[in-house]
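Okay, got some structures for you below.
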Structure P
Amino acid sequence: MGLDHLQKNHEGAQAGTENSGRGARVPILLCMLLVAAVTAAPDVSTLRYGLVLDDNPQIMNNPAVHNWASLPRNFVVPLCGLVESNQTAEKGQATYYRPLFCVWLTAGYALFGTNAASWHAATVGLHVAVTLLLFQLLLWLVKDYRAATAGALIFGVHPAHIESVAWISAAPDLLAALALLGVFLIYSRSLDSPPLWRSLAAHGLYAAALLSKEPAVFFAPVALFYEVARGDLAPEMRVAERLGRALRRTGVLFLMAMAYSFVRVELLLSARPLVWVSRHDAVLTAPSILVFYLRHLVWPTRLSYYYDLPIVTRTASPGFWMPMLILAAVCAAGWIWWRKSRSIAIPWAAAWIFLMLAPVLNIAFFWPYDYYHDRYLYLPSIGLAILAALAFQQFAPQDVPDRRRLVATTVAAVVVVAFGFSTAIQSAPWQSGISMFTYAVQSAPGNAMAKNNLGTQYIEKDRLEEAEAIFREALSQHPDFWLGTYNLGYTYYKEKRYELAETYFCRAIALCLSRGGTRYRRAWRFWKN
């Protein structure tokens, strides 16, 4: 079952899907309506939510997305031109090249302006569209509408997607997923000699995915794995022949990924990475990061914007060898499943998960205390949905007694309902910045960035005493946290306690002179004047 039993040719693929539709008791259209409705239901509450995090600087206060005339320029500057603005200059965030996201923001601003509810509705609609495309991919893959529905619903209501759906500025994940699924749906229907228009459409969508978010680069090796493992090829074909054929069919994808990487490096050449962790420690921490994400895929509870996850510095540390043992157990379980079913779709789905997670395993690319987020699971969770559909289809194929299929359907329904309620409940902190960071501090009391961002929310609300208290608490745990040091100085400045403000501004400059940023330099000028 899986990739090893898929179509022999393009017509066979179409016939398989049509036959599955004719044999189904429930029309495929009804399944799609069910998937759309259930996916949207837990996220309806987000329409009442406001703007958080980067929503204001990236959308509401960013002239680069307020008119169509600025759109061409967004293809030759990092992240909608924000590198030139105070919001990103102060944090050194010129590390993203996502022009299609800028197109989305420009179109959204033209349609919705500053109406937060409309922005949230558009994001939910985008998530529903991704889930419907995934349903089509699963239906083509397993030829079973029940299994495809189960896999799509698990993806649609998965709590790990809260950050990607409830946060307007997380749209790059959704845009990339929509484009990549479109690529594969076209790809799956053109296995041998695709017509020119299909080839152009597939590669155009891949370009859109690359211009939406960086992990799309890793779709090329995912497609290569699929091509090597295709079950419609002659069994006697040697691995070298399979690989050569696969490279010819996916070569353009690799060339596009390399071209994108080159352009990105050239545009972001001035962006300097913040060196805060050694390569040795980053490598030792990677297994715990991977286990963290895998746990959130299968047990998505106590989700927050920030987490407490320590840096691993020694191989003898339980923080290194325990995750390694867990990963070994996961690989062993996957190998046993594959040996029993002989479905190439199992390692292919696993490759989708791990390759899409690969970019976020190197914590050196991120900011201290801010190197893991659930939105990074949006693309990898497509692989989880594939595994879920395969498990359903293998446990309860169409030729088994109805009782067994009833058990599979019941288990899937319980998981979907549990995930749906969990998503609705756990998305509540995203209503506002205050509620979001208050919950983050409760969930991760040792995370300095969580306390810092809660403090900045207090400053915006003119709750200066509370801001001072939370900044002091952060600095008592992390004395060398320059951003918290600066913000405490800014709090004193707002309170007109200029001597204390000067002390903390000077300390912040001493801690991070090369990356001090616009904000406290401006406050310093205000104080001097």
Structure Q
Amino acid sequence: MAISTSPEVEQQAPVADSQETQPGRLARCRQQLVQALLYPTDIAMLVYFRVIFGAIMAWEAWRYVVPRGPEGVSWVQTQYIFPTFHFTYYGFSWVKPWAGQGMYWHMYALGALAACITVGFCYRAATTLFFLGFTYFFLLDQVNYLNHFYMICLVSFLLIFLPANRAYSVDAWWKQSLRSQVAPAWTLWLLRFQIGIVYFYGGIAKLNADWFAGEPMRTFLYTRPADWTLVQWFGNEWGVQFFSWGGLLLDLLIVPALMWKRTRVLAFIAAVSFHCLNNIMFQIGIFPWFMMAASLLFFPTEWLREKKPQELVDAENAGPLPLTGRRKLTLSLLGVYVAFQLLVPLRHFLYPGNVSWTEEGHRFAWHMKLRVKETSVVFYAFDENQQAIPLGDNPQQFLRRHLNDRQIRAMASKPDLTLQFAHYLMDDLAKNGYPNATVRAEINASLNGRPYQPLIKPEVDLGRQKRNLWHASWITPLTTPMPPPSQRRRPPTAAGSGMPTEDDLPRAPLPAPGNGTGGGVPAGGALSAPAADEPPGE
């Protein structure tokens, strides 16, 4: 008997074959990626990065201990020794500054470790201790958060595992068996990835309505002093559009432009120009210099030396390194780290509202120079009998008894820090005979030139709000629309003179607990711009 073949069956066969080959394609792609990551590359670029990283970190340590200003005080003193209260990161409240002159010795140690990294002396121990020491320094106070400090923590962590001391180092000079002119390609690509993340997510963060409206760049440029070096070229609307669109496009396109041979030189010139202008405009410390130096990582390794060492030639002829169990583990951990870096900057999308207003998810997301906030803050305290607790005879000096000006500005503009200070104030009141005190705050803020509106709900007892990583319901949603450029607020150019007038501020009723009509004592206000002798700000 003849058996006919169904046309439907014949048509399904190619689909089945395609489905069967799909895993094979994925396996081949995975194998090609593994081979590319394990392919030998010149170690010279790793050595270059080790040297410039160590040198810049030694310079940064010195910047924090050198005396400044007419009073001759250092940043270590003003930011870590003088303040009686520090704003900690969630889960790290146990991290405290060293007592006495300990912070000076800590910075001296970081400088010495950075010097060891530069010359490749006891490299593994030096990078490990530097990572731990700098991360401790980073965690001391949220007020001093800087994106490039976070980047330094990450890069110093990566350097622990990179063989950057196998050539041109004291370690290699002492120990001949350590010497090598070759490193697996993943070591260089990991550094490129980390630097690329800073650029790319910095560009993604600029894709918002305020940035396209020219803010806060317009505020930055229009409030510069008349004698500013570049005011005649950029202190106008043309400069606003140039910096807004130029910064956005550079962040998004600089990495592929540096990778492509035809655009590499022009891209590097653009990056250097961009960072030099940033240094002049914002005085953001080591960040521009570090990023200029790190941009060279995207150049081919032949840029550092034309003739390949024979060891590298032999290694290239031998092909990729064999995939041992240890290398499988290394590449797996590498994948976890890459996924972490890709996902963490996006977490602010899990929170409702404008991240520049609520500050929830702002940190660790490479949001740089995206907002200008002017704020006014008043704290109120009530005892268990609904009576107002006086917070001092001189309202303007109340906050300065506990915080420095930099901390005041940050606390008044970042709700999480406001909550921390309210907890600190409640504990302080308990020690002074008010164990059941109620602490509230009235904060009005202007974001990127908008009119003032309440930042937090003034009726909420902040002292009893728990600190966590979830959205804070006591933050007032941003409802004030962006006005036309001519109607936007402009902070003053001088630090310390940015207090709004009473007519600027929407006054919300602030009832005392129960049925009373309480009040409090004004606690001062957040200044609008950092002082010239302060460390770099966000």
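19 is what came out when relative contact order in percent (Cα under 8 Å, 6 or more apart) was calculated for one structure; which of P, Q is it? Let's see the in-between values first.
Numbers: P: 19; Q: 16.
Label of the source structure: P.
Thinking only about mean projected area of the Cα convex hull in nm², which of P, Q has the largest value? Could you put the intermediate results ahead of the total?
Details: P: 25.8; Q: 37.3.
Going through P, Q one by one, mean projected area of the Cα convex hull in nm² is largest in Q.
Tell me which of P, Q gives 23.1 when you compute mean count of other Cβ atoms within 10 Å over residues 43-50. Could the numbers behind the result be given before it?
On the way: P: 17.6; Q: 23.1.
Source structure for this number: Q.
If distance in nm of label points 7 Å out along Cα→Cβ at positions 35 and 443 computes to 5.6, which of P, Q did it come from? Write out the running numbers ahead of the final one.
Values: P: 2.8; Q: 5.6.
The read-out comes from structure Q.
Going by FRET efficiency 1/(1 + (r/R0)^6) of positions 363 and 491 (r between Cβ atoms, R0 = 25 Å, to 0.05), which of structures P, Q comes out largest?
Comparing P, Q by FRET efficiency 1/(1 + (r/R0)^6) of positions 363 and 491 (r between Cβ atoms, R0 = 25 Å, to 0.05), the maximum is at Q.
With helix-only ellipticity at 222 nm (-39500 (n - 2.57) for each DSSP H run of 4 or more, over all residues; to 500) derived from the coordinates and found to be -21000, which of P, Q does the value describe?
P
Since every read-out is calculated from the coordinates, none of them should be taken as a lab result. Everything quoted here is computed from the prediction, not taken from an experiment. Cβ atoms are built from the backbone, for glycine too; each structure is taken alone.
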